[in-house]
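> Below you'll find a set of structures to go through.
No lab work stands behind these numbers, since they all come straight from the coordinates. Computed from a predicted structure; not experimentally measured. Cβ atoms are built from the backbone, for glycine too; each structure is taken alone.
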Structure P
Amino acid sequence: MEIYDLKELKLRKPGEVLAEIPDSYYSKRFIPLADNLFTALRLSDSWNQYVNERLIGEESLETIIRTRIDESMETDKAIRAKRISKKRMQETVCFWGYPPMLPIRMDMARLSTTMIYGPSVDISFAYLSDEDRDLSFIFNIHVEESEMKDLWFISKEEEPEIYNRRHMKLGIRLADLGKKIKDNVEVAKRIKDILIDIRNERTPQWTQSAYYIAVFFMVGVINITLELSNWNSMGMTWDGVNAADRYGLPNCTFTYEPLPPILNMMFQLERPMWIERLTSALMNNQLYWSHSEMSTLEEMKQRSYDFYDIFLRFYSWQLHKGIVLPSQTLKAIPPVYDNTKNEWTKYGFEYPAGPRIHFRDLGLTFEEALSGVLFDITHKSKIEQVTRDNIVSIGNGLKTKYLRPEEE
């Protein structure tokens with residue numbers, strides 16, 4: 001991958017981008033809250049560059065999910081086989097899996113997963129089309145005593161008969177629930193009414209496990225996928241769940257139904273406190289630049305250079321501008337939506353002035369900066385310039401490169 005020079009990138013005006021998006025496109029109002037995606041669209045040539053190739057993004061999502069969960073499972077097996085020491089576990093990061101967009105330090109995975117979800121759980125993630133709320137993609141993860149045991153996918157193309165199943169009381173097809181019901185929380189409840197039978201048919205040994213449904217729009221998923229800072233990603237998770245309650249938008253961009261009790265309580269916290277608590281549970285508050293799958297990006301490049309170019313431009317822009325520190329994430333000022341006028345009155349997240357982290361200051365290549373970087377920095381760190389000395393490890397899972405001696 002070859003990074004764009006900053007002079008090659010042009011940031012279009014927010015109004016110009018929004019004017020290109022048809023009002024009939026359901027997720028249009030949510031895009032400015034998804035600040036990374038919105039910035040990527042502003043850096044692109046046109047809305048069509050994104051929307052005409054969005055199926056590539058949807059198909060890439062399945063590849064990303066499988067890759068991330070496989071990597072997490074293989075790393076977990078290595079830990080259980082004691083091939084990774086306790087010290088190295090603290091320096092090894094994988095994607096959590098619940099959802100598979102957030103990183104977690106491997107020494108914290110078991111306790112945090114059980115604490116939040118319980119000992120035995122299924123989570124089905126259901127994708128509602130950003131265009132018209134059509135349900136077309138579902139994947140399910142089963143976790144037993146904090147260990148991922150099963151993963152299955154249901155696509156409309158491969159198993160249309162499942163999407164034709166109707167809700168027993170409402171008579172609505174599974175595929176049409178998002179179109180017929182406006183509220184995403186209610187949609188998730190009705191999806192669960194149908195999917196619980198499918199879950200029980202596929203894995204009868206786990207019929208007594210807790211069962212959660214997570215509905216999501218691609219606008220929220222791509223937004224987090226584009227983010228490098230795990231601290232910012234955690235804030236974006238709060239934004240998506242609280243899009244209606246805190247921002248005044250007509251819906252959330254993703255949520256669980258029901259919310260696990262501890263998450264139900266924590267999502268009611270203010271945004272900075274939520275970020276601090278969850279990054280503590282997943283990463284002991286350490287900053288991590290999230291891992292991007294180079295193989296998936298390369299495949300995307302071969303299939304649609306236009307769609308790949310959206311990612312490349314954004315990553316180039318973000319790395320040139322520099323990544324904010326955790327302490328700056330906690331002080332971010334969010335965009336503002338006026339639900340009386342149904343319009344955004346302020347765009348973008350504003351971060352306080354101060355130092356930013358630049359990949360060249362760290363002695364990293366463009367690819368290394370996107371491969372996953374664990375720092376010894378938290379929200380309490382008082383630092384004027386981040387250097388390579390602040391890096392603990394580079395990479396993800398079993399491909400982690402440790403920069404410090406195992407015994408210090």
Structure Q
Amino acid sequence: MDTVHIENIGIVAPLVFIIAMLCMPPGVGGGILFVPLLNLVGRLPSKNATAMSQGLIMSATVAKVLFSLHAQYTSRRRGRVINLPYVVLMLPCMIVGGLIGIYIYSWLPVLIQLILYVITALFGSAMSLLKGFHLWRAETSEKEKAKRDAEVSAGGTLKVPASSTVETVVPPLLRPITRRKAVACVITIFAVWILVILSRLILGSSSTRSIVGISYCEGLYWALSVVVVVVLLMVPLAYALIDRSPGSSKAALTLSGSLLGIGFLAAVVGISGGIIITPLVMFTGLTPPQASGTGSVVILVNSSSLALSFGLGGYLPDASALWIIALPFCGALTGDIILTRIMRRTGRTSILAFLLSSLAALGAIIVLITGIISIVNDSNTGASPLSTGSFC
């Protein structure tokens with residue numbers, strides 16, 4: 001395969017930094033902007049642009065995960081920025097949904113893909129916007145209450161009646177976990193990560209060859225694919241059976257089922273799923289920083305395995321341009337630092353939800369415009385936007 005080159009690197013490089021700085025803090029991988037940038041400005045073919053975008057997303061998510069871990073272990077509150085049980089339940093189901101959805105993606109007409117993508121992105125934007133408004137009202141009420149309490153305290157000792165105490169019910173998956181359980185979750189995550197990477201290398205895909213020579217879409221391929229799917233689905237099932245705390249099993253199965261559907265939908269419309277994952281987990285009780293930090297681990301596993309697969313398939317640009325993979329790392333760190341300071345100064349984590357909503361809507365607009373242009377160009381060459389592809 002001939003090596004491709006990124007053109008206009010002087011324009012592409014700073015834009016890659018800016019995209020990562022804006023997209024990664026709220027938990028969006030940035031593929032919705034990286035791919036059009038590399039394709040339209042960098043003049044990379046579609047497959048090469050997709051391959052390079054996975055490397056850029058991987059770089060940005062590494063920075064996001066490291067920043068989240070730093071915040072988790074240096075914060076005075078020592079709250080869980082990355083919720084390990086969530087990752088254990090989300091990751092396998094997201095991967096399985098993606099494995100199934102990718103075949104539908106290769107078959108669907110381009111026009112249907114475009115419509116589904118725009119609907120999905122706008123749905124994620126609406127969910128984030130709704131959550132942002134809920135958080136904003138809650139934060140405003142909390143600020144007003146704190147102000148009233150301060151005024152009362154200044155006038156004398158505040159006595160709170162015993163009857164006014166409200167017991168807060170913590171959802172099962174948000175309860176503190178033991179060190180032993182945390183270690184087990186980390187080991188499980190790494191095991192799933194290794195399985196995903198090995199399965200993609202061994203099985204190959206429609207665009208990359210198997211490293212052991214397995215023919216795509218033939219008997220052995222399907223048999224091994226079923227084995228991988230069964231093993232991955234056993235992970236959340238085992239968690240639900242082992243964790244016998246009240247309500248935990250039901251919550252685990254509900255979250256896993258939701259992520260199975262999201263993984264399928266994300267693969268069908270050709271995205272990593274960040275614009276849907278983060279809003280969903282916010283509605284399950286995680287704060288925006290927790291939702292973006294937790295979702296970034298899922299995106300990291302997915303993007304790293306895809307980047308490796310594309311790299312071995314020869315779809316990455318020439319080595320002289322690969323230095324820009326470091327830019328999303330720097331951009332994501334910069335964005336996280338700036339946004340964290342803004343949230344601390346204002347006391348409003350809802351800013352993160354509003355930023356996510358804006359990025360999802362922007363992605364929908366960009367993909368709609370570029371998609372329409374692509375469909376028109378294809379129609380001029382005689383291709384029908386409603387023609388279907390093949391599952392293999």
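> Among the shown structures P, Q, from which was the value -11500 of helix-only ellipticity at 222 nm (-39500 (n - 2.57) for each DSSP H run of 4 or more, over all residues; to 500) calculated? Don't skip to the end; give the middle numbers.
Numbers: P: -11500; Q: -25000.
The correct label is P.
> Given that relative contact order in percent (Cα under 8 Å, 6 or more apart), derived from a single structure, equals 42, which label among P, Q identifies that structure?
On the way: P: 19; Q: 42.
Traced to structure Q.
> Taking distance in nm of label points 7 Å out along Cα→Cβ at positions 204 and 244 for each of P, Q, which is largest? Working shown, then result.
Details: P: 3.7; Q: 4.8.
Largest one: structure Q.
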